[in-house]
Structure 1
Amino acid sequence: MARFQFALNSAAESLPQVGVVQSDSFAEALTAVGEHVSASFGDVLEIGVQGFPPARYECLGSSIRGKLWRPAGQLAA
């Protein structure tokens, strides 16, 4: 299992929510974080494994299946 570190930066809070999740895949780690943090529209999640730059995702809101994330900082095609 891989150990993913994350930080959720919210405009509503001055300090980010940080933590660690262990998961077999990146997709499972992203889902697990979405189930256990309180994120709202526009919040930015940085998640990754030690030694590599984190992936950045922006929260679009919630659905029945959990939080909806999209890659942050991507330029339009």
Structure 2
Amino acid sequence: MIYSELIKLVGQYMTYSEFKRENPEIDLTEKDWYSMLEGNTMRTNKTDLRNRYLKDFEQDWSNRRKVAFEILDHDKEASN
């Protein structure tokens, strides 16, 4: 795998400090690290994932509430 491609892959899930701590033998500056990532850092990736999870949660929650209200409406109609 090409070195810069590897950085792009792992950089989505770890900070430069974590990478440097795990790989002190690799000579890579923080500036090079962020340059290779082109803005797709761990923090931006984590924020994007969190927002997607929250959106999915809200959609699931709304669907479940809708079903609950439909059950109550159906029960009212059946008892009349």
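Read-outs: derived from the displayed coordinates by stated rules, not from any lab. Since we're looking at a predicted model, the values are computed, not measured. Cβ atoms are built from the backbone, for glycine too; each structure is taken alone.
A value of 27 was derived for relative contact order in percent (Cα under 8 Å, 6 or more apart); which structure in 1, 2 was it taken from? Intermediate values should be presented prior to the final figure.
On the way: 1: 27; 2: 33.
Answer for the origin of the read-out: 1.
When you work out distance in nm of label points 7 Å out along Cα→Cβ at positions 44 and 60 for each of the structures 1, 2, which one comes out largest?
Details: 1: 1.9; 2: 2.8.
If we compare distance in nm of label points 7 Å out along Cα→Cβ at positions 44 and 60 over 1, 2, the biggest value is for 2.
If helix-only ellipticity at 222 nm (-39500 (n - 2.57) for each DSSP H run of 4 or more, over all residues; to 500) is calculated from each of 1, 2, which structure is the one that comes out at -25000?
Numbers: 1: -4500; 2: -25000.
Here the read-out was taken from 2.
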- line: Ranked by mean projected area of the Cα convex hull in nm², the structure on top of 1, 2 with the greatest value is 2
